[in-house]
Structure I
Amino acid sequence: MKKDVVIEKAVSAHIENFGKKPESIAWAPGRIEVVGNHTDYNDGTVLSAAIDLGHCFCISHSNRPGIHLLAVDVNQIAAFDTADTKKVPGFDWANYVKGVFHFIQEHLGEKIDGLDCTFMGSIPMGAGLSSSAALEVAAATAVLKILDAIIDKKEIARLCRHAEHQFAGTNCGLLDQFSSIFGRDHGLIHSDFRTLEVSSVTLPDDIEFLVVNPHVTHSLVDSPYNERRERCEQASAQLAELLPHPVTALRDVSPEEFDANRARIAAGAAKRAAHIIGEIDRVERGAELINAGNVEAFGQLLFESHQSSIENFENSCPELDVVVAAARKAGAPGARLSGGGFGGSAIVMVHKQNAKTIMEKMEVICRENGLAPEFLDVIPSSGAHLIS
């Protein structure tokens with residue numbers, strides 16, 4: 001569903017349910033991780049993109065106390081008070097908004113009360129496109145207008161992350177919120193998770209991405225994730241004893257230093273570190289290649305990233321491997337798993353004029369291998385903003 005249709009439907013639903021026009025309407029996009037896999041908790045860098053799918057959030061003042069929140073997609077209304085940190089019983093989706101309002105209220109020292117709110121999204125559930133972060137950022141953007149308040153964008157991201165930690169129970173990083181806030185039309189977002197600096201990298205106008213979901217049950221459970229993180233920390237500690245400069249995270253180790261010392265650290269830790277150090281290097285080389293207009297070479301970095309996920313980080317799965325191989329065979333410039341891995345979706349970089357052909361070829365190849373994937377065509381788009 002296109003953005004303008006989502007906004008129109010959200011506004012209509014708000015008027016129908018609450019009897020008045022919204023006084024604040026905001027939009028915030030979902031995101032894709034383009035390259036920079038598992039680098040955030042290693043103080044690394046990531047290239048991501050906001051996409052042309054997201055959430056619309058509408059607000060108007062009400063004479064009733066509390067917050068009344070309509071979710072158009074499920075046709076349910078939840079009510080809550082922002083003063084407490086209790087979860088909204090029976091309405092898990094409402095906790096993302098309650099958390100955002102609670103922490104903005106706490107940050108500003110100003111009570112948020114007496115509001116009617118409506119939201120609607122176009123992000124498919126379970127597609128790994130950060131629907132929750134888009135909702136959080138849209139809610140924050142809309143309520144700040146109602147309050148006539150300004151908060152630094154990076155602080156908004158932190159407050160939204162805090163809301164997701166405390167109210168939704170998801171221990172996420174800042175990548176999703178940063179991507180939703182700092183997105184650029186036809187551009188990638190370069191995020192540095194040590195300095196929290198954010199910059200944009202312009203893509204050619206004809207570049208799009210296919211999100212390909214092979215419908216694998218996502219199994220990012222504690223054991224694989226924790227093992228990967230522990231091995232990264234182990235590698236960082238062991239390399240710190242070998243290198244002549246301070247090493248507090250794998251971000252501090254160059255590919256050359258790693259190659260020279262790989263055999264001197266634990267084999268399991270070395271495999272995980274190889275992926276992270278390689279990914280951080282691919283992010284930086286990728287930004288340079290895009291700035292130089294070398295899209296094809298950038299695409300090869302995506303294939304390299306996926307191969308490293310297979311060999312080093314072992315967070316791919318056979319179905320995602322089929323999708324990426326199909327993308328290569330169909331002539332796509334680049335493809336890789338996107339997000340945590342262990343299931344989920346892959347992204348495929350395409351030239352707009354070739355998107356349909358590549359999609360059709362990939363579908364044939366995937367079906368020959370027993371898969372019936374879902375394809376979603378997304379365009380790198382601008383970040384969160386007010387509609388009115």
Structure II
Amino acid sequence: MEVFKIKNLVLIVLAVFLFSCTEEYEIKTENFESLLVVEATLTDELKVQEIKLSKTYRLESDEPTEVNNAQVVIETDEGIEYSFSQANPGVYRSNEVFAAQAGINYTLRVTLSDGAIYTSTQEVLPPLSEIESLSTSFEMIDGKQGIQVYVNGNNGGSDATYFKYDYEETYKIVVPYYSGLDLILTNVSGNGTSYELELVPKPEDVKTCYSTKKSTDIIQTSLIDSQNNSVTQFPVRFIDVEDSTIRERYSILVRQNVQSVEAYNFYKILKELGTIDNIFANNQPGFIQGNITSISNAEENVIGFFQVTSVSTKRIFFDYSDFGIQQPQYFFDCNFQEDVDYNDNTGLDGDRNDFNFIYTILTNGSYSYFDGQFPIYTFVGVQCGDCTSFSSTAIPEFWED
């Protein structure tokens with residue numbers, strides 16, 4: 001979940017001071033309060049459900065503090081309990097697959113290793129609502145040209161009113177300077193003072209890869225002020241015309257979560273606090289009250305919201321050519337090293353020692369072989385010749401060319 005990247009919400013007012021100063025200051029936390037952070041969403045999808053536990057951390061720290069060895073249970077008002085086990089640091093997954101059901105109240109209970117107990121209010125599955133379609137349009141927004149992705153819903157007569165969206169975008173990558181050959185070091189001795197080179201076929205095709213990124217923004221809408229009973233042409237993702245993710249083929253999976261009014265308002269406030277423009281607002285609360293409280297200490301604050309949500313998803317594919325635009329630039333600037341001479345083994349002539357250079361770049365993997373025969377070679381930056389340097393050749397099961 002993206003919303004808890006704010007390091008310490010209690011200290012958000014500190015940002016006002018920091019942004020208003022022109023002199024450099026070392027960022028330090030004062031009056032730090034370590035609070036439990038709970039990221040918990042139970043869905044109506046039949047799957048292993050997941051809950052994350054951590055603690056707020058100091059502004060000068062780079063990493064959150066995961067909460068380990070906790071007991072995590074979701075209870076129903078019918079007396080059924082779903083237990084969770086720790087899968088990774090701070091990550092707890094249900095011991096069985098299950099899905100939230102309509103008309104049942106669910107409660108989250110967390111017991112920490114020190115015995116502290118936390119519980120949520122009872123939450124019920126909101127009404128169902130389906131994503132009917134995703135659509136795209138080439139538009140100018142805020143002075144930038146790009147592709148706008150819209151979601152269209154179908155409430156089907158339900159009372160679903162509050163919606164939160166996230167998306168997962170997957171895109172194809174084709175390196176622009178590819179060779180089916182590798183230049184490898186052989187007969188190496190003396191820590192590279194002596195070696196030979198051999199051109200061999202690459203063990204796998206590393207020309208084409210696929211990468212996936214998840215959204216990090218809080219994207220919400222409601223039908224409170226709408227004359228329609230369904231979400232219509234709601235923008236969920238704008239892709240700049242120069243964005244490299246649409247250089248080849250692109251796909252986006254949009255996920256719609258129907259929220260309760262309480263969950264909607266919690267995330268709405270959290271989004272406002274996370275917006276730079278609102279850091280300067282005078283009416284900022286010091287703490288966002290969720291629906292999780294401490295049983296052990298009534299005065300203790302807890303950050304987070306246990307929400308139960310109904311989910312609908314939809315995926316589309318498109319290419320940049322579908323919109324009549326130019327192919328965007330590649331993800332990286334492609335640097336070449338040309339006329340690199342294996343026989344040049346000295347720097348006394350005033351230029352680089354190519355013999356040492358070849359050994360270095362083939363050892364650290366910063367460049368890929370592109371062209372040439374012994375003893376003269378051309379190399380290209382590894383990201384431009386081998387997509388596995390930053391992505392994966394595994395083709396997603398859903399992929400369509």
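Here, each number is a calculation from the coordinates, and none is a lab measurement. Predicted model only: the values in this text are computed from it and were never measured. Cβ atoms are built from the backbone, for glycine too; each structure is taken alone.
Out of I, II, which has the highest value for distance in nm of label points 7 Å out along Cα→Cβ at positions 160 and 256?
Numbers: I: 3.9; II: 0.5.
By distance in nm of label points 7 Å out along Cα→Cβ at positions 160 and 256, the leading structure of I, II is I.
Taking distance in nm of label points 7 Å out along Cα→Cβ at positions 200 and 272 as the criterion, which structure among I, II has the greatest value? List each step's numbers first, then the result.
Numbers: I: 3.7; II: 6.3.
Structure II comes out on top.
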Comparison of I, II by relative contact order in percent (Cα under 8 Å, 6 or more apart) - largest value held by: I
Here helix-only ellipticity at 222 nm (-39500 (n - 2.57) for each DSSP H run of 4 or more, over all residues; to 500) was calculated and came to -13500; which of the structures I, II was it taken from? I
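Using mean count of other Cβ atoms within 10 Å over residues 264-271 as the calculated read-out, with 15.2 as its value, let me know the right label among I, II. If you can, show how the numbers build up before the last one.
Numbers: I: 15.2; II: 18.6.
Here the read-out was taken from I.
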For FRET efficiency 1/(1 + (r/R0)^6) of positions 104 and 176 (r between Cβ atoms, R0 = 30 Å, to 0.05), which structure out of I, II has the highest calculated value? I
So if we calculate FRET efficiency 1/(1 + (r/R0)^6) of positions 96 and 376 (r between Cβ atoms, R0 = 35 Å, to 0.05) for every structure here (I, II), which label has the highest result? I
Given a value of 21.4, 69 for Rg and Dmax of the Cα atoms in Å, point me to the structure among I, II it was derived from. I
